[in-house]
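Following this line, the structures themselves.
Please treat every number below as a calculation from the coordinates, not as lab data. Remember, predicted model here, so these are calculated numbers, not experimental data. Cβ atoms are built from the backbone, for glycine too; each structure is taken alone.
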Structure I
Amino acid sequence: MNLQKTEIKPTNFSSYLFWDVAIDRLDLDTSAPFIVERVLQLGQLEDWNLLKSYYGIDKILELAKKLNSLDDVTINFLCTIFEQKKEDFKCYTRRQSSPHFWNY
């Protein structure tokens, strides 16, 4: 599915990504950090391609670096794709500075 940027809507993404919000009320520009976070962590390849088509690689990287929460797999994926260090991501450095009270 090759859509132009103007044709991409939140409803084009997998519906399970936004199970907890009204997907028809999402705006791709104002909700960009939320959408990028969900697609990076839970999306499929088709969702990733839609994300790249709409935002572009540079914008995705910029938003991903500012996110407060990403899992290790997603951080490693982004480091590989964008040739970045884990320390470049806010969520990684923030996690490292948080004390762990319970070690299981």
Structure II
Amino acid sequence: MKKVKITILKTTLQDDLAKEYGIEGLSTCPLMSEGEVYYADYAKPDGFCDEAWKAIYQYVFALAHGASELWYYSDWINTPGVAIVSCNDGLRPVIMKLEATDIEASPED
């Protein structure tokens, strides 16, 4: 099993939906920031949002176990070993890049 690099690409706010459904003053995700990098393998990285982890762990698991081909019959991502995913917050989704690495994972990490 290898580690997977998780890079926070964007923290977004769906202004129209936030205005209609969100609380006053709702802004982008307070838990993650653009440019942050995490490494994942067996478990959620320290400091990583629980809800975001639930939304992406299946992709992390696949990449950590060697999924190096293009995803979904080559009609999604053009780079092998990469996935662009998001958390499931419909008002302020966080966009992440997942990359397979050659770093060996171990249960002690």
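Given 17.9 as the derived value for mean count of other Cβ atoms within 10 Å over residues 5-12, which of the supplied structures I, II does it correspond to? Structure of origin is II. Set I, II, criterion relative contact order in percent (Cα under 8 Å, 6 or more apart): the highest-scoring structure is II. Distance in nm of label points 7 Å out along Cα→Cβ at positions 45 and 93 was computed and gave 3.5; which structure, I, II, did it come from? It must be structure I, since only it matches. The value -6000 for helix-only ellipticity at 222 nm (-39500 (n - 2.57) for each DSSP H run of 4 or more, over all residues; to 500) was derived from one model only; which of I, II is it? Only structure II yields this read-out. Upon calculation of Cα extents along the principal axes in Å from the atomic coordinates, which of the structures I, II produces 45, 35, 20? Traced to structure II.
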